[in-house]
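What follows is calculated from the coordinates using simple rules that are stated; it is not laboratory data. No experiment lies behind these values; they were computed from the predicted model shown. Cβ atoms are built from the backbone, for glycine too; each structure is taken alone.
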Structure I
Amino acid sequence: MKNIVVFASGNGSNFKKIFYCIENREINGSLVMLISNNPNSGAIKFAEENKINYKVLNNHRCNNSLDKEYEIVLRDCNVDLILLAGFMKKIPKNVVRLYKKKIMNIHPALLPKYGGKGFYGMNVHNAVINSGDNYSGATVHYVNEFYDKGDVIIQKKVKIELNDDAHSLSKKVLSIEHEIYPQAIKEFCDNNKNIN
């Protein structure tokens, strides 16, 4: 069983989906910690309600340098897999180096399109709608030192209809995220050689 740490900044819908998949034994993992930079996030509230250990790490709350604090907390968790689920901060280089091919992110577009700094949430969906593309989707990828540039693990497309706007597209893409992220996590936890 793999020790999993989730990083989330907002409402945490992917965090919740991961939690329920683990609870239902669809993923052979143990959710040992939630890390958030936002003490008022929906993810923290959910963690409190479900007795999940959590830690708030931001520049106001750390005794050490923030980069070092991440390292200490993750080492103490004996973490096997780190999952970014709407985490709005860049993962420090020291953490990326220590956990190479052990940090996954879910991105609400078909990378390499609509990736990079500033491309998150509704910014992505607005850009896709404005582009006139016929398809969007979601991508699970490994995290490296550059925004959204790590190796792609899995992608799935969704058709953009003429009446779609950024909000309707975001709902379609979120549905795909909730499908492919657990799939990638399950394969990692089952030691699938295709993604490890």
Structure II
Amino acid sequence: MKTTIVYAHPYEGSFNRAVLTTVLKATKAAHVIDLYADGFDPVLREDDLALYPEGKSNDPLVADYNEILDDTEELIFIFPIWWYDMPAMLRGFLEKVMLEGSAYHTGSAGLSPIRDIKKTFLLTTSSTPTESLVEDFGDPMQDACINATLTIIGCHDIRWINFGGIDGSTEKERTEYLTKIRNILQEKKADTN
């Protein structure tokens, strides 16, 4: 199974970097799309919008990313939840890269996916406890991200694993989260063999 990681965190010393390192050790990821390291511009500009109906972009990274995603069977997103949502960098990635004709078709019944990504993981961190994200803030990852975005672009078997309350977490809790991720990914790998 060809795995692609989409990583969205600007700070090398972040816990999200430790998550990325753990995922790389637990999988044989074919590609890592590191949006900040790549210098990806998440802003959808006027010249991009002019090409958008044709399923094109002026940004050369968009074509590169779509080529990678066309060959992806498993997609792993790693990012912090900021202001109860994904970072603007990742939102911009979805807006600019998921184009008509490569990620989805528009028809009389609405949008339908083109890609068939068999497994998808959202590995996130948040200051807000996970339970509070779900119960108090409308479950933004499930509703806006998973139901309204990822399923439309062809992602299946989507699993969200959040480390909530990270700001007050202990070293032991962080290690347990990394171990949990490693175990889940290794179980997944064993299931596909």
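In terms of distance in nm of label points 7 Å out along Cα→Cβ at positions 93 and 125, which of structures I, II is highest? Mind showing how you got there, number by number?
On the way: I: 3.5; II: 1.6.
That would be structure I.
Quick check on the output: 20 is relative contact order in percent (Cα under 8 Å, 6 or more apart), derived from one of I, II. Which one produced it?
I
For FRET efficiency 1/(1 + (r/R0)^6) of positions 21 and 45 (r between Cβ atoms, R0 = 25 Å, to 0.05), which of the structures I, II scores highest? Could the numbers behind the result be given before it?
Working: I: 0.80; II: 0.15.
Of structures I, II, the maximum of FRET efficiency 1/(1 + (r/R0)^6) of positions 21 and 45 (r between Cβ atoms, R0 = 25 Å, to 0.05) occurs in I.
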